[in-house]
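Taken together, the values in this text are just the output of simple stated rules run on the coordinates, not laboratory data. Just so it is clear, the model here is predicted, and its values are computed rather than measured. Cβ atoms are built from the backbone, for glycine too; each structure is taken alone.
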Structure P
Amino acid sequence: MSRGMNFGKVAVLLGGKSAEREVSIMSGTGVLRALRSNGVDAHAFDPAERDLIELKREGFARCFIALHGRGGEDGTLQGALEVLGIPYTGSGVMGSAIGMDKWRTKMIWVAGGLPTPRYRILSASDDWNEIARDLGLPLIVKPANEGSTLGLTRVTAVPQLAAAYELAANKYHDLALAEQYIDGPEYTASILGDTALPLIRIEAPQGNYDYQNKYFTDDTKYLCPCGLAVEQEEALKALALEAFRLVGCAGWGRVDLMLDAQSEPWLLEVNTSPGMTGHSLVPMAARAVGLSYEDLCVKILEGAHVG
């Protein structure tokens with residue numbers, strides 16, 4: 001009998017109402033297939049189409065959260081599942097809520113003495129010349145509360161700032177922040193339980209790791225092994241794990257960071273419900289330590305918890 005039979009009836013939560021619905025369906029479909037291949041009694045459940053109370057009525061024993069963005073990885077769903085008493089994967093209410101908020105994540109890292117690029121919260125009345133002088137050009141403008149590089153703009157000249165702010169703040173209807181641009185390679189550290197998996201180096205076309213290049217093109221290169229010396233990689237993995245825990249995250253997730261010209265690390269953001277698609281990075285890092293996609297999904301499910 002497969003070990004998957006011990007989990008009871010499992011809901012794979014996918015879809016949802018966020019701007020990342022399309023990717024969530026891709027992630028959730030992959031997870032569903034993987035769990036079933038391991039003998040798990042897994043079923044798709046889209047909170048955009050069904051009331052969460054049905055999870056209780058239908059006897060689901062635990063949930064695998066494959067939702068991305070608002071309503072899925074921002075603590076609200078986690079709180080509902082806490083009330084229902086149904087174990088779920090990933091970070092709890094606080095870690096999910098803070099992790100979704102790039103501004104408050106950065107404040108916690110700064111308070112904890114961890115390196116993260118300097119930033120400013122933007123408003124429509126800001127003096128764009130003063131922002132550019134403070135942070136330097138180029139700089140990054142992005143929503144404070146969206147994942148997956150949605151609404152992100154690399155600004156190279158002051159006249160571009162107003163449009164970048166409009167995209168980040170209005171299209172994604174929330175706070176926008178401007179961030180010091182780090183000129184160097186980008187890495188991601190996948191977290192599984194108490195371990196940081198091997199780093200992946202991300203090389204996007206023209207250095208533009210946007211939503212399209214992240215999920216829907218084959219032009220972005222992902223290097224694992226990442227090419228760093230063993231000691232440096234281990235130090236970055238330890239930093240990523242510390243950054244993850246400091247925000248209150250648990251279970252599994254991802255921490256994105258960059259190295260500058262002096263090889264100093266800069267933490268960018270934490271992702272508490274990473275993609276699980278064919279392009280996704282956590283499965284790639286897991287494969288580097290001999291863990292298949294199917295077994296990774298089971299291992300994540302094993303960590304489901306309440307509270």
Structure Q
Amino acid sequence: MNIILLEMLACPACLPMEVPLELERAGESGDDVVEGVLRCRRCGGGYPIRNGVAVVVAGGPNARERPAGRYEDPSGLSAYLWSHYAELFEDPEATPAYAQWSDQMPPSGGIGLDAGCAVGRFTFELGLKCDFAVGLDRSESFIAVARKLARARELTFELKEEGRICSTKTFTLPPHWKPEKVEFIVGDAQALPFRSGFFSGVASLNLLDKVPRPLAHVMEANRVARATGARLLISDPFSWSEEVCAAENWLGGTLDGKFPGPAMENISRLLSGRSGVVSPPWKVSPPGAVWWKIRNHRNHYEVIRSHYVRAER
């Protein structure tokens with residue numbers, strides 16, 4: 001864990017109180033904390049740092065709300081590495097989705113946050129737009145791989161072809177990318193372990209329909225963004241599922257309840273302050289969409305349209 005994170009971290013178990021975390025029992029290598037514990041002096045909670053990865057997720061009954069499933073197994077890792085980096089090893093089926101999302105996030109100073117970063121592609125994109133970028137995800141395996149890639153600039157992995165047949169792929173980060181300006185952390189996007197108003201840019205790509213409390217995530221993204229001089233990008237296919245999230249908590253896709261109708265309209269209304277929930281309000285740009293893919297194996301692709309909304313304040 002890059003020591004720079006200490007100035008921005010807060011105990012997720014104590015939210016909405018923002019209690020800083022203190023580093024104890026640290027094994028360090030320069031600015032990198034390899035082993036240690038992040039301790040909250042208010043609640044006594046301890047968050048481990050293992051092999052350089054800080055795991056800052058509150059305990060209790062909601063600590064593992066998001067089932068591990070594909071996000072921790074090798075097949076899921078293969079699928080997401082392909083989705084994020086396929087063009088770097090010149091796969092003809094690769095899409096320009098991440099470059100298109102990046103175009104929606106103008107350069108700015110300060111620190112950027114990629115919430116639900118998976119294996120880190122958009123975090124690297126933010127590293128080109130901000131002074132520093134942090135990628136956060138619940139999957140420890142995804143974060144470990146993203147951090148390994150940032151340190152080595154190169155990754156070799158097994159790409160699933162069919163059944164138990166895999167091919168070995170190696171790719172290298174482009175020379176102009178700046179992995180020294182990114183860090184990755186395990187955390188919950190519904191209880192972000194950061195101080196309020198810290199980030200100049202916040203992105204949430206394809207995450208809202210994968211968390212049990214999507215409104216909590218939107219409110220957390222709003223909380224950690226600066227009150228002024230901030231950029232926000234939310235993109236999602238809105239594949240609502242009651243296996244992940246109770247229908248009463250969806251932000252759209254229903255005919256009644258708190259958020260009837262299309263989710264993108266409801267999110268734009270939320271961010272603009274018209275619902276009286278988000279403050280200060282955001283200036284919301286017209287929505288758009290990006291087509292992207294996940295490759296489960298060589299004969300099975302998921303082709304997905306992810307609608308996005310951009311906002312600034």
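For the reader, a short list of remarks on this structure follows.
- Value 9.2, calculated as mean projected area of the Cα convex hull in nm², for residues 76-235 alone, assigned to which of P, Q: Q
- Of structures P, Q, the largest value of FRET efficiency 1/(1 + (r/R0)^6) of positions 36 and 108 (r between Cβ atoms, R0 = 41 Å, to 0.05) belongs to Q.
- Among P, Q, structure where Cα extents along the principal axes in Å as derived comes to 62, 43, 36: P
- A value of 2.0 for distance in nm of label points 7 Å out along Cα→Cβ at positions 84 and 252, calculated from one of P, Q, originates in structure P.
- Top of P, Q by mean count of other Cβ atoms within 10 Å over residues 52-59, largest first: Q
- Origin of the value -5500, where helix-only ellipticity at 222 nm (-39500 (n - 2.57) for each DSSP H run of 4 or more, over all residues; to 500) was derived from one of P, Q: Q
- When relative contact order in percent (Cα under 8 Å, 6 or more apart) is computed for each of P, Q, the largest belongs to: P
- Identity of the structure behind 25.2 (criterion: mean count of other Cβ atoms within 10 Å over residues 132-139, calculated), options P, Q: Q
- Comparison of P, Q by distance in nm of label points 7 Å out along Cα→Cβ at positions 124 and 180 - largest value held by: P
- Which entry (P, Q) yields the derived value 3.1 for distance in nm of label points 7 Å out along Cα→Cβ at positions 92 and 220: P
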